[in-house]
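Quick heads-up: structures coming right below.
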Structure P
Amino acid sequence: MNKMKCIEDYYQIHFILEPVYDNELITLYFNVDAVYNGIAKQTNCHRIMSGYKERIKIRVIEPILIESADKSGAINMPSLKIHNYNFIPKQIYLPMGIIKTSKRPFIVGFCAVLEPEEINHESS
């Protein structure tokens, strides 16, 4: 709940709480963590990077913007639903920290920053 409150405050939105059933609960927790980590510029998705010839550690001092959404809004990550909002990835950063490199392709943690888009509920 604290992370949801932080998300509401950051984006100046208000969640309309809906009933969540057992099979949806884990997804909701994951989505809240991923959106929260995006705000905090922490890892919330992974990508495969090609290897480097030298096996050195890369130290990232501050988050580096890698990719922004184009006109179609396409970033290779699905939108995440939290109650009455879809959070759509708009930018991807390489977050602060140390990346251990390899001569072969390797998985690196990235930070996707997501923007909220309210879901229209049609009353029946």
Structure Q
Amino acid sequence: MKTKRLLIATALGILAGFACYGMASSGQNEVPIILALNIILSRTLIGFGIGISRFSLKHWSIHGIIMGFIFSLPAGFGAMLGPEFSKTMLFTSTVVMGIIYGFLIELITTVIFKAKMIE
């Protein structure tokens, strides 16, 4: 495992978590602390998972998308606790945003910082 890749991907996951929390808290209702922690930690987990993963999926973009999907599923169920919208919309938007964050974390880690996965 490359330490550089792990640190960059995890840091990007933390940033994605706070960005996602910022979007979630921009609504009319206050975000409960447990939901805020769920949002931040789930995005951090996506970054950590990408950083430690050794699954070779032909291309970095596919890897980021799949890891974002897998790691956002538990967060999607947790997001269903949110007070503002329908449960289905919260689940779907959380998973879709997880896919997007996974792609972006992998893009920045692999292409911009050149911290490629060791196969």
Structure R
Amino acid sequence: MKQSDKKTRYSDEELGFFKDLIEKKLHDAREQLGMIRQQQEDLAGNPDAKVRGLDDATSGSEMERLGTSSVRLQKHIRHLENALIRVDNKVYGICRQTGNLISKKRLIAVPHATLSIDAKQKR
């Protein structure tokens, strides 16, 4: 294949596939975040947990675990939202380091990826 024949972006059809995939993952992540927030509210509002918390670190460690999960999910959601912007701008799937296309296999596994596997390994 000549350099001029090299594919420089994914087709609109391929971008549509990735958009659907990202939107599904975004929906799932938002649902998970909602459940975590509900668990945090339930734990914070439970008077038994507050009293028990003085003697037992369980509720504190559970709140910490939920907080960590919440932060991680919020970051994941931001990455997915940014990926949707790249799809809309038709630059999705282009490695930000090399300018080459990121493999479909990698994008299916990590839809918010901005680096090809080669670029990631060189970091």
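Going by mean count of other Cβ atoms within 10 Å over residues 13-20, which of structures P, Q, R comes out largest? List each step's numbers first, then the result.
On the way: P: 11.0; Q: 20.0; R: 14.8.
Biggest value here belongs to Q.
Which structure, out of P, Q, R, was distance in nm of label points 7 Å out along Cα→Cβ at positions 21 and 109 derived from, given a value of 3.4? Structure P accounts for this read-out. One of P, Q, R was used to compute Rg/Rh (Cα atoms, Kirkwood Rh), and the answer was 1.00. Which one was it? The structure behind it is Q. Looking at structures P, Q, R, which one was distance in nm of label points 7 Å out along Cα→Cβ at positions 77 and 101 calculated from, given that it came out as 2.4? That value comes from structure P.
Values in this text are rule-based calculations from the coordinates and carry no lab data. This is a predicted model, so every value here is computed, not measured. Cβ atoms are built from the backbone, for glycine too; each structure is taken alone.
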